[in-house]
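Below, each structure is written out as structure tokens.
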Structure I
Amino acid sequence: MDLEIVLTPGLGNATYLLASDGEAIVVDPPRDAWRVTSVADARGWRLTHVVETHVHNDYLSGALELRAARRAEIVAPDRGRYAFEHRGAEEGDVVEVGGLRLVARATPGHTREHLAWEVRPDGADGPSAVLTGGSLLVGSAGRTDLLGADAADELTRAQFASLRALATLPDDVAVLPTHGPGSFCSAGPTDGSRTSTIGSERRMNPLLAAPDEAAFRAALLGRLGAYPTYYDSMAPINRAGPPVRGRPAAPPHLDPAAFAAAIAAGAHVVDGRPRAEFAAGHLPGSINVELTETFASYVGWFVPFGATVALVLPEPLDEALVEAVVQLFRIGYDRVAGALAGGLAAWSASGARVEDYPTTTIQALHEDAVAGRNAYALDVRDPHEWREDGIVPGAIQIPLGDLPDHLASIPRDAPVTIFCRSGRRAGIAASLLDAAGLEVRLVAHGGAGDWPATGSPTESATAADPPR
């Protein structure tokens with residue numbers, strides 16, 4: 001068996017190509033499927049099948065793209081209620097390619113229809129690998145709350161049984177999960193590795209170490225964090241079948257007048273420049289999501305799904321525009337009006353308004369606290385970080401994902417200094433508060449871990465639900 005892995009780090013996902021005798025199966029492909037065909041072409045493989053482990057909540061599937069490009073047959077869980085033509089699979093069903101057999105194994109939990117796929121080479125007594133999708137992950141498991149609170153109890157019980165069943169496989173069976181480091185589909189952090197073995201997971205995975213279902217439930221549900229709002233739109237589109245686009249066309253460069261017209265027509269302005277540059281000058285009402293590998297996830301969290309997006313991007317503009325558009329394409333943000341030609345300098349030169357806010361340091365925030373100056377601190381880290389890393393005394397605690405629903409609770413009678421762990425999430429939060437009319441200061445680099453230990457140390461957060 002030959003194996004290639006196509007990673008999408010910003011979404012925390014892996015796509016697997018398994019090949020034998022010149023034929024290949026693709027498992028859980030992303031919408032930008034040309035990355036998959038490029039790998040297959042480089043290896044001289046003919047793509048015969050696309051296999052899905054479950055209806056995805058975190059990205060749009062590339063299954064239809066691959067069928068259109070390579071006439072590959074789509075095999076997907078029969079219980080997934082897919083509306084497009086496909087071969088429905090259930091427990092025990094087989095997909096063959098060359099000298100390989102993939103055998104479906106029902107593993108509900110992450111979703112009701114979830115299937116893992118055992119990989120069985122010809123002549124082998126048992127599987128050499130298992131494609132676990134969103135069931136067993138490296139050091140974790142797929143979260144069980146994506147179908148809503150009413151279904152979480154049922155799915156958590158199912159996940160417990162599915163993981164216990166997978167753990168009975170031989171120690172040397174490779175574990176090949178779809179979700180990995182950086183995925184919001186994971187029930188808490190993974191250990192940073194992409195793949196593992198059943199033996200390693202049995203020894204190291206804290207969820208497999210739970211002695212009974214009650215302990216498993218407490219461990220899994222206690223690790224859950226927030227997930228992006230765009231997730232709610234992904235499963236319905238994946239069931240219906242995402243529209244086949246091929247490669248998305250590059251949107252135009254817009255001069256300031258055309259960019260202003262796009263805003264007037266309802267476009268949401270997303271600024272992908274570094275947070276300190278954004279703080280020094282930006283378009284009123286824009287949101288700052290730095291153009292890193294997690295760009296699309298945070299755009300999908302704070303820009304309504306289906307909205308038109310207008311982009312302010314770092315140089316070189318053409319390169320940045322391609323990166324931004326591809327990331328947005330993966331999660332179905334297809335309406336990009338264009339990018340601001342000439343950037344902020346051109347916008348300012350046109351006479352249009354520019355806003356700014358100051359940056360500061362966590363040490364300066366500490367000095368304000370010691371001196372008793374009238375100011376507020378806002379910590380936008382996740383609750384597990386407050387519990388594990390401690391809290392800054394007196395800080396307001398609101399996780400970044402919850403911020404839009406809690407803007408009214410933030411005081412407006414003094415500046416609000418915003419921080420996280422490194423500054424990236426704080427940059428998003430500062431832009432949201434600035435757009436809402438609050439006076440903000442941004443801790444652009446570093447964060448809670450740099451709070452001085454002398455005089456007013458970081459406190460431990462011991463409550464199950466840390467204060468906000």
Structure II
Amino acid sequence: MKKLLLSASLVLSSLMLSAQATLSVDPATYDEVDGYKLQPLWGWYTGIGNENYGTIGAGSRGMAITKDGTKVLIPHRKNNIHTDVYIEIYDAKTGEHLKTLPIDKAIWDRGTKVDAEGNTVPNVSEWNANDIAVDDAGNVLLWKMIFNLGTGVPEVFAVDLETGGVKSIEINSIESAEGRFDYFAVSGDIVNGDGYILSPTSNGDETWGKTVAKWNYKGGKLVPTTLDDLIFITEYYPKAAVSNSTGTRVGIVNDDLFYLDGFNTYATLYNMADGTIADSFGSIADAEVRKGIEPLATGNNGIAEFKNGGTNFAIFSISNQLQTPMTALRLVSLNDNMEFSSMKALYNVPKDGMGDISNGERTVLPKVISDPTTGLSRIVIYCNRGGAVAYDFGKSDAIDAVYGTGIAALNGDKLEITVDKGEVILSEVGNIEVYSIAGEKIADKFLATSIKLLPGLYVVKATNASGTVTSKVIVK
């Protein structure tokens with residue numbers, strides 16, 4: 001009888017664990033190119049079938065990385081309810097979900113108001129936490145979108161990642177202006193120093209749909225924006241586009257240049273002063289070469305540029321769910337002047353795409369943090385409704401110094417497995433695979449030191465550069 005109860009318990013544990021989405025890793029192999037390597041770290045996305053590990057609903061539209069590169073931040077309106085707002089926090093190295101941070105209700109609670117029928121009802125601010133950014137001083141900022149700048153104003157809040165407390169950042173309406181502003185980018189220190197916010201319109205109007213708004217800050221104080229501060233886009237690539245259109249993203253390069261990527265356009269570099277094109281894929285003269293560099297289609301928006309080992313790189317969205325690879329990005333190198341015509345394709349990432357994702361918010365967003373100590377650049381990609389995936393990128397010797405055969409050995413030279421309070425614990429960072437006694441794989445975790453399990457009897461396999469250890473364990 002006792003044996004039957006144990007078997008039933010193991011079956012139940014196995015079924016429950018199987019139902020839980022777990023972290024995995026992009027299974028593709030990325031060969032060395034021009035002395036550089038791309039090391040997959042972790043992933044939860046449609047293409048590998050574990051997208052339910054994370055937060056990918058309609059109300060989770062942005063992503064940022066903390067200034068120190070240790071945490072991935074995804075704003076989250078649970079079930080797209082505007083009064084149920086969080087930031088989901090993940091470990092940038094391992095992908096482990098660290099915390100669901102409730103955000104202070106000050107971002108949505110406006111007290112009460114009287115409705116059209118004379119009733120006193122809650123006055124609720126909507127479309128909160130539609131985007132997130134980290135400024136150059138490390139301030140974490142949440143953005144409330146606005147449907148029409150002519151009748152309202154976006155809102156920005158600085159967030160305390162420990163408490164969820166917020167500080168309102170002043171931002172002004174612009175008389176006579178119009179336009180929907182979904183997303184934003186930040187330069188400098190807008191909380192306590194000098195900096196600015198850029199936000200592009202996300203609508204199709206051929207006048208206001210070509211706008212990028214700029215709000216400036218001096219000493220942490222708003223310098224009110226006027227119509228003269230708006231940037232009007234003069235042309236697009238491909239040239240058939242007539243407005244920014246849906247879900248437009250901007251990426252600030254410096255005080256003179258920024259990228260803009262809209263629904264009907266490819267990522268294009270613009271002059272901040274007058275909205276003219278500074279560079280685009282159209283500058284690649286050879287049509288066949290251009291075809292191998294530029295996106296396969298418009299539709300998803302996101303670009304980032306970075307430097308590693310003295311070389312310039314960019315990563316940008318190249319496809320939606322209708323192309324192959326579905327929902328992917330392209331990593332390219334560039335010359336010292338960052339000219340599009342110098343682009344050389346290195347990798348499509350993920351190699352097989354993030355999957356067949358219908359992404360109405362057009363967010364396929366790369367963020368990159370480079371660490372001069374290790375020589376590595378951490379690339380995190382987030383696709384709304386589709387999931388997230390991360391890589392380390394750098395010169396081959398820098399990758400090999402950390403990852404060796406592809407698995408980190410960060411602490412010592414002996415890998416051991418122990419159990420404590422419902423967790424299997426490794427003595428070093430490694431890959432963990434958990435099997436039932438019958439041999440069925442029921443859980444795994446990549447680049448981790450522990451994994452939580454339900455009570456039961458398991459076989460645990462742990463692997464890193466120190467070797468492989470397999471142990472039968474009892475979790476109480």
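Read-outs: derived from the displayed coordinates by stated rules, not from any lab. What you see is a predicted model; the values in this text were computed from it and never measured. Cβ atoms are built from the backbone, for glycine too; each structure is taken alone.
For helix-only ellipticity at 222 nm (-39500 (n - 2.57) for each DSSP H run of 4 or more, over all residues; to 500), the calculated result is -8500, so let me know which of I, II that is.
Considering all the candidates, the number was obtained from I.
For structures I, II, calculate Rg/Rh (Cα atoms, Kirkwood Rh), for residues 36-299 alone and state which one comes out highest. Could you put the intermediate results ahead of the total?
Details: I: 1.02; II: 0.98.
Max of Rg/Rh (Cα atoms, Kirkwood Rh), for residues 36-299 alone: I.
For which of the structures I, II does the calculation of distance in nm of label points 7 Å out along Cα→Cβ at positions 28 and 44 return 3.1?
I
One of I, II was used to compute FRET efficiency 1/(1 + (r/R0)^6) of positions 60 and 292 (r between Cβ atoms, R0 = 35 Å, to 0.05), and the result was 0.60. Which label is that?
Of the structures listed, the value fits II.
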